[in-house]
Structure formats: C-alpha cells, structure tokens
1. Hey, log10 I(q)/I(0) by the Debye sum over Cα atoms at q = 0.11, 0.20, 0.22 Å⁻¹ derived from one of 1, 2 reads -0.42, -1.11, -1.26; which structure?
2. Comparing distance in nm of label points 7 Å out along Cα→Cβ at positions 1 and 57 across structures 1, 2, which is largest?
3. Could you tell me which structure in 1, 2 was used to calculate helix-only ellipticity at 222 nm (-39500 (n - 2.57) for each DSSP H run of 4 or more, over all residues; to 500) as -12500?
Structure 1
Amino acid sequence: MLIRAFMQMHIWVYRTSGGRLMGEVLGTRVLLLSTTGRKTGRLHTVPLGSVSDGENHVVVASNGGKHWHPAWWLNLKSNPEALIEVGIQQIYVVAQQAHDEESARLVPRFPWLHRYQKRTNREIPVVILRPVA
C-alpha cells in the first residue's frame with residue numbers, strides 16, 4: 001500500500017514538473033510507462049529507470065529481484081503497445097524483449113541488474129521500447 005502511494009506521488013510530481021522533479025533517481029533517468037491492463041483493460045502507469053539506445057528507450061523488468069515479473073511486463077506481453085512520458089514528451093512505443101547479442105550489449109548499462117538477478121531464478125527481461133513510426 002505504501003509503495004503504491006509513493007508511486008502515485010512520484011507520477012504526480014513528475015507530470016506536474018514536466019519531469020524536472022523526480023525525472024532522475026540515483027543518476028538514472030526516469031520515464032513513465034503506461035500499459036493497458038491485461039485483466040482490466042484500464043491504463044496503468046509506473047515510473048521506471050531507463051537508458052536511451054538511439055531513439056529507443058530501454059527498461060528492465062527486475063521487480064526488485066522478486067520471483068515474479070512486474071505487472072507492467074505481463075501487460076506488455078499481452079499488448080506490447082504502450083505510451084511513455086520522457087519529461088514533457090509523450091511517445092507511443094512498441095515493447096520487445098531483448099535477446100542474445102542485443103541483450104548482452106544492453107545489460108551492462110544497468111550495473112545493478114546483476115545483484116537483482118542473483119535474488120531470483122527467473123530471467124529478468126531487458127525491454128526495448130521502440131517509438132511507433
């Protein structure tokens with residue numbers, strides 16, 4: 001309950017300030033990801049740390065190293081179309097899990113990921129958010 005309240009406050013501050021406040025946490029850029037709920041059909045928004053990869057944005061479905069995937073990743077697997085907010089920019093994207101060489105190239109950009117991967121047996125997905133042309 002407390003985490004959900006913090007996330008809602010984070011989203012509100014981010015949007016109100018156009019990403020100037022809470023747009024970076026511990027040196028990592030934050031974006032807002034809005035997905036369509038696979039069960040409810042409603043829009044769900046979460047703040048996520050991200051890195052840029054050319055015109056793409058990359059996030060990791062780490063869920064803090066928990067043994068289950070975050071709901072936003074399950075939503076994207078059901079419907080890969082989403083909306084991200086980067087500062088004041090809104091960008092429609094299609095999500096795709098990175099595999100093989102692409103994953104190997106991107107993983108080092110998330111130095112904390114190794115620590116989370118040691119906590120769980122599941123593969124933590126690296127997710128590429130590609131702008132819709």
Structure 2
Amino acid sequence: MIGGAGPRMLRLIARHADWWNVSWKGIETYRQLVAECERACDEVGRDPATLRRTWFGGCFCVENEAELQRLNADNITAENALVGTPQQVIEQIQSFIELGVDHFELALPFDHPMLRNCLELLANEVLPAFNHEQISE
C-alpha cells in the first residue's frame with residue numbers, strides 16, 4: 001500500500017503499488033485524484049482496475065443537524081472527512097465505493113466528547129447499511 005496524491009507519487013503508485021491509499025480528502029478531490037491516477041496507470045501500461053483503492057480519514061457521525069452545525073462551527077466538514085448524520089455518512093461512503101474504494105480506515109474523534117455516540121451510530125446504523133462485499137472494515 002502506498003499513499004499519495006501528487007503527480008510524482010501517482011506515477012510511483014501506478015508502477016509499484018498493489019493498494020493506493022488517499023487520506024483526508026473529500027469526494028470531489030478524490031474524484032479528481034482518481035482521474036489523475038488512472039492517467040498515470042495508462043502512462044505506464046497498467047490497468048487501473050488492478051490497483052486496489054483505499055481511503056483513510058476522519059469520521060464524525062452525529063445524531064442530528066444541530067450536532068452537525070456544531071461540528072461545522074469547529075471546521076469539521078465533509079471536505080476532508082466523513083461527517084454528518086448516519087444517512088449522510090452512508091451516502092458519503094457510498095460515493096467513495098462508486099469510485100472503487102473498498103477499504104476504509106476511519107479515524108474517530110477519540111479526544112472529543114462525541115466519541116461514544118459516534119461509535120454507537122457507526123455500529124448500529126452506518127456499517128449495517130453495507131455488506132462485506134462492498135467494503136472491508
């Protein structure tokens with residue numbers, strides 16, 4: 001597994017990696033990186049489908065919009081993390097899956113008072129929305 005997003009790293013990844021990890025990027029940035037990585041794969045004669053895609057980043061799952069607004073006030077947004085109510089986080093994960101991500105590594109807010117609630121929402125509402133063929137936990 002090699003992580004990276006710059007042009008030189010994407011060429012290195014295209015040549016040598018089995019897995020490609022992108023960290024702390026939102027879906028729009030990730031979509032652009034996929035296109036750049038696929039170009040890098042084409043340049044070295046590699047089928048982009050042979051490169052497993054992974055994502056690492058923060059996950060802040062909250063019960064309602066009021067809690068989400070408090071997070072946004074702290075500059076925690078979906079621009080670089082999975083952030084929102086369970087349904088919103090499900091939709092965000094699904095967007096990454098549609099771009100080929102099948103392995104997620106989530107950084108949870110361990111130093112935040114919402115940790116316990118975030119874990120419960122992930123375990124009880126978010127993860128059950130996916131089967132193991134779609135993603136690996």
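1. Working: 1: -0.37, -1.34, -1.60; 2: -0.42, -1.11, -1.26.
Of the options listed, only 2 reproduces it.
2. Numbers: 1: 3.1; 2: 1.6.
For this comparison of distance in nm of label points 7 Å out along Cα→Cβ at positions 1 and 57, the top structure is 1.
3. Working: 1: -7500; 2: -12500.
Source structure: 2.
Read-outs: derived from the displayed coordinates by stated rules, not from any lab. Keep in mind that this is a model prediction, so the values were computed, not measured. Cβ atoms are built from the backbone, for glycine too; each structure is taken alone.
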